[in-house]
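These are the structures, in structure tokens.
Each reported figure results from applying straightforward, stated rules to the coordinates on display, with no laboratory input. A quick note: this is a predicted structure, and the numbers were derived from the prediction, not measured. Cβ atoms are built from the backbone, for glycine too; each structure is taken alone.
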Structure 1
Amino acid sequence: MSSSTTRARPATRVGRRAVRTGHRMPAIAVIAACGLLAVGCAKAGTAGTTAADGASGTKSPVKVGLVYSKTGPLAAYGRQYLEGFKAGLDYATKGTGAVDGHKIEIAEQDDAGDPAKAVSGAKDLIGKGYRILAGSTASGVALQVAPIAAQNKVLFISGPAAADKVTGLNKYTFRSGRQSYQDIRTAASFIGDAKGRKVTVLAQDSAFGQANVAAVKAVLGAQGATVDAVLAPPSATDLTPFASQAKAAKPDLLFVAWAGETASALWTSLSQQDVFASTKVVTGLDLAASYPLFGPAAEKISFLNHYFGGAAGTVVEKAMADSVTKAGAKPDIFTPDGFTAAQLVVHAIEANGGSADDTAALVRALEGWSFDGVKGRLTVRAEDHALLQPMFQVKLTGSGAAARPTVEKTLSADQVAPPIAAIAG
């Protein structure tokens, strides 16, 4: 089918916690303690309170920091995230940019995909009184920022970063995108019975790549498949040796997990090594700019997909698309991650009367929340903060600039749900 609509359903229970569908909690009067002295404390009231701002009568703003890849190898993903966040903020606040009269002020920090820069940027924002952080385009960044958020008791909403370890990492960390396990569950749906099959993962030797290897072993290995991996350094530009290793492994299924600017070189190498003629290849459908890179081999590949423009067919998706298009961009794979992050931020602040001072209250507001998102009905699982969501099987037809994706099958949130992870702290 060319598109899929996930219909909203009544509030249900997720695990032991009741799902909340948008009702407002009483305003919080108690201001939470400041974060660690190593980062610095904000004065009470500076991070968004219900008090009037002196004689002016205006309400204090709520500060939200975005730490994401504005530059670096994942800059295209970061741009989509930011575009989505702006659209989501407009949608969730009904065009006001405010919650209960408190303006939401956004500050951006460019991590360039470097965890050290991300940690520095996060600490800087926390020291200036920011109690909510969002972003993390790269998995390596998310895994370093999340502990900082926990140490300083601030809310952290990770973005496109897919590493499974982000889920359940600590009680202050949530996510607005999918995770590797959901990708692998979607990939597994292509091959049916995995028992006795050989699976090779071709990926970059990064947090993202390693997370995919672990997820394939957890899903397909548990079903009786033999799983090995070919890992390339993220800095590698000549990918022919790695394509050759993947072919030599003679797998029944080659699962390719790749991100960034070297994707074109990878698919060229796989084509030159004639890998498509010798094994079934499954990979994630990346951003729209990558579609022409597959060339004639595109129709030989089985694509799993987090999102592409038009995939969901929901009312919320249309609102996002209209907003993003009006701003001069187009919805793409990680636009919903930014949009969803903004929905989470606004809901948490709204549930606390326009305040972001009580982080524990922000966390409670998000745990178990079920809502209508771009891809359909989304649920923040209370037990570990996984974001339960549908995924797509996709076919890419045509080549070059004419390549177009269509949804072949929509997998429900329950079908691809990761196992519950115990929250570490």
Structure 2
Amino acid sequence: MTLAPERPAQSATTLNSRLRIDSDAPRPQRPATKSSGKPNPAAHLSPEQIEGIGRELDALRQEVMDSRGERDAAYIRRVIKTQRYLELGSRAVLLFSGVKVKGFRPAWWIGTAGLSVAKILENMEIGHNVMHGQWDWMRDPKIHSTAWEWDNASPASQWKHSHNEIHHTFTNVLGRDNDLGYGILRVDEDQPWSLFYLFQPIWHVGNAIIFEYSIAAYDLELGGYLAKKDRMSEEEKAKFRKDAAEVVAKIKRQATKDYVVHPALSVVSGPTAPLHTLTANLVANLVRNLWTNTVIICGHFPPGIATFEKTSIEGETRGEWYLRQMLGSGNISGSKAMHIMTGNLSHQIEHHLFPDMPSNRYAEIAPRIRDLMERHDLPYVTGSLAKQVGSVYWKVVQLSLPNKVEGGPRRRDVIKDAVVRSYTRKKKLKRIAAAKKAKAAAAQSATA
């Protein structure tokens, strides 16, 4: 194994390349409430306390990063080896999936379960964390963020841009962090409500089922393109077409591998084996999608997690960036096995603070992060998987409706007014379109 050479001492501004720092000087005291009227969870902290938190976190990060070594390298290599053997073993077991035992196909169930776990490990603990650069210090070209391509519909390059560069820079900033609801969910009361969100419980479940394709469309910024393509320059359109072609090519490769090549190879074990292999791959991908979506929503959307206004990050200092990561994330409590299966994103608070820290270290620093937050009276949002999932699904249902305002109009009236406005607007647009069409016809007639 080759370790990184001794690193020179780093200044405070280069400790974490993903910190978005606009100012080194503490800003004025934070207001007690946001512009929306919701309480500011960090209003009780003075600017000096916030910068003190930043210095403490800088020191913690430096301590861990300086201690990286053989133990960490052995960990990620062991996980990769386990994942590959598990996938190969599961595919071997699936060759016998046509064998029935009392009407039951044990090989199919065992092989599909093993393949599901292998795909989850590849995406979560390996792919996600490798592409964050957590293992770049090893100088291993096979385990490097610039070379890793994962088993997913989204191309690594596009995912790294939308996730590493955008999401981790603007964590939970309304209007800047597209991960906040992925553009189809309203997950915070400060997000404006529209009729579209009435159906978000349906969108939410559908999004979970096809999550890898949703993420591919999201990384491609397909929604933004469709909304503003008429106003885009030819260069912007050409770039989108190039990126779209890359996504389509990646999806074709994934589909060919899972639904053509592997089923075709399994024909050696019998005429029905390809169908069994095909269904096993379908189920494994579905399980992986549902699990990945579940882990991600538990780290970003449970009650108690704060969102931030665009103006609040103007002139943001180092300590404030750290503070935003802590307040904008939530953890999942559980066993070591569960943490590995989540890619250690069950330690989402720690991951958002230090996205390029080796994932196996998050459990070590979690007690110290929790202590720091509790000392400063900051909410350390955490809970069991069942609790976090339940709270998010309930939140999705609740926020599909307009905000309940004391002394304001009833929700049903707000919905009714929105329906009327939408219907009126559609009629107006139809009249305008008809008038334009008539005008164009008249002009053509006059010319003739």
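Set 1, 2, criterion mean count of other Cβ atoms within 10 Å over residues 103-110: the highest-scoring structure is 1. Among candidates 1, 2, the computation of mean count of other Cβ atoms within 10 Å over residues 231-238 that gave 14.0 used structure 1. From which structure (1, 2) was helix-only ellipticity at 222 nm (-39500 (n - 2.57) for each DSSP H run of 4 or more, over all residues; to 500) calculated, if the value obtained is -17000? Checking each candidate, the match is 2.
Across the set 1, 2, distance in nm of label points 7 Å out along Cα→Cβ at positions 71 and 415 reaches its highest value in structure 2. For the read-out mean count of other Cβ atoms within 10 Å over residues 151-158, a value of 25.1 was computed from one structure; give its label from 1, 2. It traces back to 1. Taking Cα Rg over 2.2 N^0.38 Å as the criterion, the highest value among 1, 2 goes to 2.
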